[in-house]
Structure 1
Amino acid sequence: MYGRDLRFPLFLAGLLCALPAPAGELRLHRYTVGVDEALQQISVRACFDGPAPHSLVAESLDASLALAEARIEGTRTRLEPNGAELGLAGMQDDGCLNYRSALLIHGGRHQGSSGAARRVGPDVVTDVGTWLWRPRSLAQNEDVELRFILPQGLSVSAPWTAVRDAQGGITAYRLGRTPHDWPAAVAFGSFREREIDTGGARLRVALLHGAPAVEWDLVRQWLTRAAEAVSTSYGRFPVDEAQVVVVPGARGDEPVPWAFVLRGGRPALHFFINQREPLAAFMVDWTAVHEMSHLLLPYVRAEDAWLSEGLASYYQNVLRARAGMLPVAEAWQRMHAGFRRGMRSMPGTSLAAATERMHRDGAYMRVYWYGAALLFMADQRVRERTQGRHSLDTLLRDLRACCLGGRQAWQAVRLFAKLDQLSGTGVFSELYEQHIASTRFPDLAETYRRLGIGPNASGESIELLAQGPRIADRDAIMSPPSGMSPPAGMSPPFGTLAPTGMSAPSGIARPDQR
């Protein structure tokens, strides 16, 4: 049975679910979702427009452990899941399903596929895969609308497309057609979701409770600055809307010891912060720029994580230099130090093998910085071969126009072929063929020479030289796109290089670890 505090609201919502679908061709299945005041259990009433699917699926195999009860409305038959599938045999057209699940599971073997599920003080972040039973796929004219009916004082942060009223308030969410097995997370609690409009995007931010409490103004300034830095890639933030969940209380010496991106529904950014660090530390930190840079690419399959992590590692320094968050010489030095870490990590291991073993063997440095080296080389070669008509920035802009919001996980070889098509070159495919199976870290000597970058005798530090055939490209890499003005509030100089011949700093207070 539903908790006492949920019965009446869900009954009213059920009447709404039974109303006919809106005029037109869209088939809109309506889910009414409630939670109890203790945030221990979630109750769902799923009403289908027309014929119901033969079965529903969940992203996590632990969904069957979380499921307390599921019944087709109007019957006494209790439905039992088969792994991550729940059969709906016997459901009539326009029928409804009622089910209850635990919000968090203890001891589940598959729980946490999103890495997000946890209790945060009085708030809860849930792994959607353990409680959302949904159609395996949706047709072009079909969607699921989720409407949350919550106890007084509780709010929700969800990753899907928001449905808004005339005043701009969120009334429901549309699930969309991203694959059912792409992880996602929903937060419930006594927070208030706030919005940041920046770079042509809307960030919906849930700041969860922490001790000490976190000031919203700190989070707003930090996220806005990072988003503006990422917007220097091609003049705008890569996505139109994103869920952002900020979890205080992370342990570590950095402002953001841990973070990740999820793609189930609209993109979602999760940041685990050490709120004891001062605002100044957040404003120069690399992690938010790194994670937001992931959104410049479509979803890349896990086997090719070197591509998505490599791009984010390359841009975490480039974009911060463009935005005035780092001196340009220091950005080059940080990038060089990352390449050195990648070279020293797991020598003799191919890029493909290191990516496969990344989580098991801790091959993060090899994967992240090998990928970054390939993107760096590609950026330089594209600029040179096209005489500046194209760069990695322009190609990502064109990729956004054609392919960013897709519903498939891209293979690196296919994505590189697309970038070659957009640039009219073979740069990316050449690099892929040369390096995917190679056990040697990329030799950057020729790229450095052409850009006028000179390592010192030990190889640990670099100099920005006064000579080199493509010095203009070196300067352009660390500068925003032509004609783009600094975002409001950015500190000048926006993209000024240190004087040529000046050594980049060798002692960095907090070297990037990814």
Structure 2
Amino acid sequence: MAYRELFVVEIKEVLRLWVGGYGYRTIARTGVVDRKTARRYVEVAEALGLERGDKERALDDEFIADVVVQIRPGAPSEPGAMREHCRAHSELIRGWFEEGCKSPKVTRLLARHTGVVVPRRTLQRFAAEDLGLGSRKGSTVRLVDPPPGQILEIDFLKLGSFTERGSGRRRTMYALLCVAANSRHQFVWPCLRQTREDVIAGLEAAWDFFGAVFPVLVPDNMSAVVRKADPLAPLLTDEFLEYAQHRDFVVDPTRPRKPKDKARVERQVRYARDDYFRGESFGSVDEAFREAVRWCRDEAGQRIHGTTRNMPLEAFERDELPLLAPAPTEPYDRPRWSTATLHNEHAVVVRHALYSVPFSVPPGELRVRTDRATVKLYRGAVLLKTHPKQPEGGASIDPADAPPGKAELVTRDGAALCELAVTYGASVGIYAHRLLDSPLPWRRMRQVYRLLGLCKRHGGTWVDEACARALELDVVDVVRIQRMLERGLVQRGLLQRPTPPAPPSNVVSLRFARDPAEYRARPPEDEGEPDARA
């Protein structure tokens, strides 16, 4: 016959009648229990110290609990011979376990040393209960729900297979499940992969569904979020950390292999898979997404939750939504981080486009952040340069990044070179302009640089004088200027203009000398009457 444990009220009635002086037959006639059951409970109570007339103790809950423990099947009993044998060799058994031996090996070693074969389960119970060794599954501790408007738990789940409409391919569909920890309001975002892009896209859809952003996000150690798992100080990936900074929430990953740290989303995985996906015939992810939004709002959001006994959607809108930051209105510009090697050309190639780097930056590896509009170059934590993003094959060259004196060459700016040449002298400026007077002026910029170099070497005064003499003869060749300076023709005054001699002071004008204007073939029209002598 199966054992039937009496209810506490029935046990109290049996003991109350017994301490009041009633016998077992009289107690049985009350219909509470039979005579044998009454005798069994009373004998155990007597062994625990109950006496006739002690009504207060007979009705004490703690005393009743002691009686139940002693009479219940499986109650503590005297240890058997095998347990005593293990206790006699406890130090030997402890040493084997501490050396790393497992229970099958310890069982064989104990039989070898003592000649007694102890059942393995008996040895395991002895090691766990008496020695405190081995692994015992811990009990589940129910935690208090977090305050409203704080935590969103997320996790990936595998929904199942579907036939893609159009191609006919059988594909596997996953989903990012997001559960509000307090109200249990949830959102399902179906996808085909479990990458970082899917996590960010799923969270963007979640913010739009909830109409708000949660301040704390609790994921597991998925590689899309966590770069290095650790129970105390996990390291997040750079891209997801930047996304958290942009949306202003904190990421608190669970401990490795501890799904109970996010038990609320884990508890909803089976419900979301069975109630949302099973039995449906989705032909694409878009169809599954539209149904997911409807299901989360109308089905899962308006059921009575088994734990909270509230409708999740109603509880979320009442308790959590007023405490959350509003959902973003602008789409997230997801950046891409990469590395680029800087060589001696003061520029790097990023996604097949060329970007300049300040000339003062030494060669080495740079970190590159690329988004829709900009490209940022970093050395460590220092921002070196920001460029507008260029298409493949394009270039963004800042003249300020070039070494001193090279900016004009980089940008092929001949006008700037001419302005620089004017600072050494007016003739030098004219000469530089004449040098660049060509259909392809940037091909002659090297000659202007040679001219400026002569100014720095010989001085602007001498070069200006040499350019003036060359311009008089219409000689536009910087090599000629260089030869004149190197031979010292300008410095020694060999190229000075001869001074015209002064007219002698004793010259007498001839009496019949005519005016030179009279020798012109045709007189000007504005003159008066013709000469009478003509």
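Please treat every number below as a calculation from the coordinates, not as lab data. Everything quoted here is computed from the prediction, not taken from an experiment. Cβ atoms are built from the backbone, for glycine too; each structure is taken alone.
The maximum of distance in nm of label points 7 Å out along Cα→Cβ at positions 213 and 317 over structures 1, 2, that is, the highest value, falls on 1. Here relative contact order in percent (Cα under 8 Å, 6 or more apart) was derived from just one of the structures 1, 2, and that gives 7; the source is 2. In terms of distance in nm of label points 7 Å out along Cα→Cβ at positions 117 and 141, the structure with the greatest value among 1, 2 is 2. Which of 1, 2 yields 0.95 for Rg/Rh (Cα atoms, Kirkwood Rh), for residues 261-476 alone, as computed? Structure 1 accounts for this read-out. For mean count of other Cβ atoms within 10 Å over residues 341-348, the highest value in the series 1, 2 is held by structure 1. Among candidates 1, 2, the computation of FRET efficiency 1/(1 + (r/R0)^6) of positions 237 and 293 (r between Cβ atoms, R0 = 25 Å, to 0.05) that gave 0.35 used structure 2.
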